[in-house]
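Okay, got some structures for you below.
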Structure P
Amino acid sequence: MAVTKGVCYLCGKELGKTAMKNHLLKNHTDNTGDQKSYLLKAEGRYNKDYWIFFDVPVSTNLETVDKFLRRIWLECCGHLSAFSDGSYNEIKKTTKLYNFEEGTQLVHEYDFGSTTETLVTFVSKATRPSQKSAVRLLARNIPPVFPCRECGKPADYIDVEAAYEGENPFYCNACLEELEEEIEECYLLPVTNSPRMGVCGYEGTLDTFSFVKPELLK
């Protein structure tokens, strides 16, 4: 997969991940607001082409971040989740964000069977105008396009069994209709903009709203 670009939801600019971080710090860090917050970056631990930037009040706790990650990236069957440091020492979800220093990285695990790991980085402290929602989504990677194994057009589904066997697992709707008798429907999951794509029963959550304004995600 090529390095992904993302969209800034505050101004619409398309940038790579590192450039987006610098862009947010330079152009969209409001130090005149009255709400102390943390700019956070979340990315797939083992697939960093999936990433988001968001800010959260420092007075909230990790449970707020957990709920947001579930909602935008992870939730499929109500699995358990946890935060830990780099050595997998668990950190309680009741821990307030102001207890972490800039540059801290935490590992978030969702589902302890078919686990999806997210790396959460505390980028920078700032202030922002008061928000109706605790979490404000600032930027997200543009959904990667996967070619259909039959025709090369953008894929709509992933064959979980084929992926497990190391084969090209992607199909578009048209090719699936032609091959419906050859492919077990129960092994198919939709292509999503998430590091959990193709895992367990994950079918996507906020992927439909990848390019809407942050206030519509509340």
Structure Q
Amino acid sequence: METIRLMLVDDHEVVRTGLKTFLNSQPGFEVIAEASSGSEAVKKGLEIRPDIIVMDIAMADGDGLEATRSLKAVWPETIVLALTVHEDKYYFMEMLAAGAAGYLTKQSAADELVQAIQAVAQGHIYLQPALARWLLEDYQRLSDIAGKASTTSVAGGPRPVGLYVLSERERQVLELLARGMTNKEIGLQLGLSPKTIARHRERIMGKLDLHSRTALVRYAIKTGLIDAA
């Protein structure tokens, strides 16, 4: 069996030390690198090219979400397994959208971490069972939205792309943009930075093939996301 080469990314040294000691004790695992921030993870990851990167999310200098996006953009074969304290649907969905192959919370049992690493190393997706329900819930909800959208025509033009193409967070941002709020105001309401809101806006426009705030407002009205004034 080939050894699985691992890189650990966490801003707490005691966590990295504990993980390294445990994982190095497992047959077929070897921790070859560590990073304490997202920016360091990107730099070392691209230099060393480990088989799997075990990635924390919330870190001081560049979070794991941005690091995962950056790594996947430059090195699409990167395998990232999120290991975080966040049992949070937003982070769960965003990490998967960024390209993570798995998601576990730090409350997971040690043997589950081993199973997750082995699974993603074989090309599978590993989601902590207690969290995977979110995918089913979203699928059911988006299927309902898509069904409603398919029966709704728009006078004078083609039917708009359904809201189901947007994530829950993107729909929140779209609604607030359509109500005339600035990136800064939306960020304050949602607890995100203006830069993050700007990225959401770019992705929304790309998914919907719309290129102005006016077009976004018209779309939000047509799909019933907001009421016409």
Can you spot which of P, Q the value 12 was calculated from, given it is relative contact order in percent (Cα under 8 Å, 6 or more apart)? Q
Quick check on the output: 39, 14, 12 is semi-axes √(5λ) of the Cα gyration tensor in Å, for residues 118-189 alone, derived from one of P, Q. Which one produced it? P
Calculated from one of P, Q, volume of the Cα convex hull per residue in Å³, for residues 86-125 alone reads 77, and the structure in question is P
The value -3500 for helix-only ellipticity at 222 nm (-39500 (n - 2.57) for each DSSP H run of 4 or more, over all residues; to 500), derived from one of P, Q, belongs to structure P
Using Rg and Dmax of the Cα atoms in Å as the calculated read-out, with 20.1, 66 as its value, let me know the right label among P, Q. Q
State the single structure among P, Q that was used to calculate mean count of other Cβ atoms within 10 Å over residues 6-13, giving 20.4. Q
The value 0.45 for FRET efficiency 1/(1 + (r/R0)^6) of positions 94 and 110 (r between Cβ atoms, R0 = 25 Å, to 0.05) was derived from one model only; which of P, Q is it? Q
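Just so you know, all these numbers are worked out from the coordinates, no wet-lab data involved. From a predicted model like this one, the values you see are computed outputs, not experimental measurements. Cβ atoms are built from the backbone, for glycine too; each structure is taken alone.
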